[in-house]
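Heads up, there are several structures right after this.
Laboratory data are not the source of any read-out in this text; all were calculated from the coordinates shown. Everything quoted here is computed from the prediction, not taken from an experiment. Cβ atoms are built from the backbone, for glycine too; each structure is taken alone.
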Structure P
Amino acid sequence: MQLKIFEFNDIHVNTYLLWDETKEAAIIDCGVSTNEEKQALKHFIDAQGLKITQVLNTHLHFDHTIGNRFLWETYGLKTQYHEGEETMPGQREQVLSFGQVTEFEEGIRADHFLKEGDVVAFGNTKLHVLETPGHSPAGLCFYCKEAGCVFTGDTLFRFDIGRTDLWGGNHQALLDAIRTKLLTLPDETIVYPGHALHSTIAKEKKYNKYL
């Protein structure tokens, strides 16, 4: 599996583009918002000759979903996430509550929901779905055993964890999810979070003050 990380917009969200030798690809937490960002992503996809077959969201906070409309309009694909995330306010309402902008398009909702134990496949690559609520009502992580990595959204960061003061947040649930779903992965597993730098499970066990 090959991986390209794009860091888009003022919130510095990590957008992950994954593909393998088949050229089939998946995008996790698309954070493109400006025309320049959209074209940069599309140019890279076209230059690599990739075919996007899966669009995924770890959770539905607006900074992670802002590019979903672009993906739907460009590639005809809707995102996938846990159904429990739909208990949160919509994308536009979230943006307005942060005072970011006065006008904002509503996000694209899923046409398929994911749950614990599901496997998302593209080409020869498999992502195992882990339910990790706490930062949001029903957040997910995506684990690729063969590549030895996990995409954690805002559940687990490098030496930090996600905030729990937003819609549906629960600090104890977040800690429980991290300890039972993520810290049980092999120590060498690379942690790719929704913001900032990557880490490993071993480093989080040793240095994360919350764990």
Structure Q
Amino acid sequence: MNFKMSNSNNTILGLKLPTDPRWVHLAEISLEYILNDHAFCEQKAASNCISLIQRYPHLTKLVEELSPIVTEEWGHFRMVLAEIKKRKLKLGKQRKDEYVNRLLEFSKKGGSPEERLTDQLLSFALIEARSCERFRLLSENLEDPYLKEFYRKFMVSEAGHYKLFLSLAKEYINEDIVNARWQQWLQYEKEILPTLELRGDRMH
């Protein structure tokens, strides 16, 4: 799969605010912590897909499309775990993900089933899009050639997941409604990013 993203903006992903370029340097000097956080991000991604399948077993396409993603995300967790072991590092405790918690605050509470499904799929799409952007930064700016290729593979994968969540939302919800709500999500993320501490030990 060929995947290329502009350095100056995130037009393919739709993100309205790029990551502060200082993040890559901070991540590089906190490699053990960023690998740990990355591992748990992959684990949570697999859990999120399982949760959606359990919540919406009657949505056949959703179940069929997300089932292999569960396997893929868990495989990614194992890949990062192997990298941690290879570098003689250790998997630490899972840490609070302030970025994801702030996104959850934007999800509609007590809305219709369609509104809840829309927000669940779009929030996951946004997390995948931001992860993709961060992986691109790592793949282009780390000094370690192996890790640059390592993260390029993750970048390509996350781009596919981002597109899948968006397509699933449009499969079950009116496309105009999804597009309008997606723009709201993107704008909200743009507003919260500057309020979050820039940390090199966090993937988000």
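Of the structures labelled P, Q, one was used to calculate distance in nm of label points 7 Å out along Cα→Cβ at positions 28 and 116, giving 4.6. Name it.
For distance in nm of label points 7 Å out along Cα→Cβ at positions 28 and 116, the value 4.6 is produced by structure Q.
Given a value of -24000 for helix-only ellipticity at 222 nm (-39500 (n - 2.57) for each DSSP H run of 4 or more, over all residues; to 500), point me to the structure among P, Q it was derived from.
For helix-only ellipticity at 222 nm (-39500 (n - 2.57) for each DSSP H run of 4 or more, over all residues; to 500), the value -24000 is produced by structure Q.
Work out the source of 32 here, i.e. which of P, Q gives that when relative contact order in percent (Cα under 8 Å, 6 or more apart) is computed.
Derived from the structure labelled Q.
Matching task: -0.44 is the computed value of log10 I(q)/I(0) by the Debye sum over Cα atoms at q = 0.12 Å⁻¹, for residues 52-171 alone. Pick the structure from P, Q.
Matching structure: P.
Computing mean count of other Cβ atoms within 10 Å over residues 60-67 gives 15.2 for which of P, Q?
This figure was derived from Q.
A value of 1.00 was computed for Cα Rg over 2.2 N^0.38 Å; which of P, Q is the source structure?
Q
Given a value of 0.45 for FRET efficiency 1/(1 + (r/R0)^6) of positions 108 and 164 (r between Cβ atoms, R0 = 25 Å, to 0.05), calculated from one of P, Q, which structure does it belong to?
P
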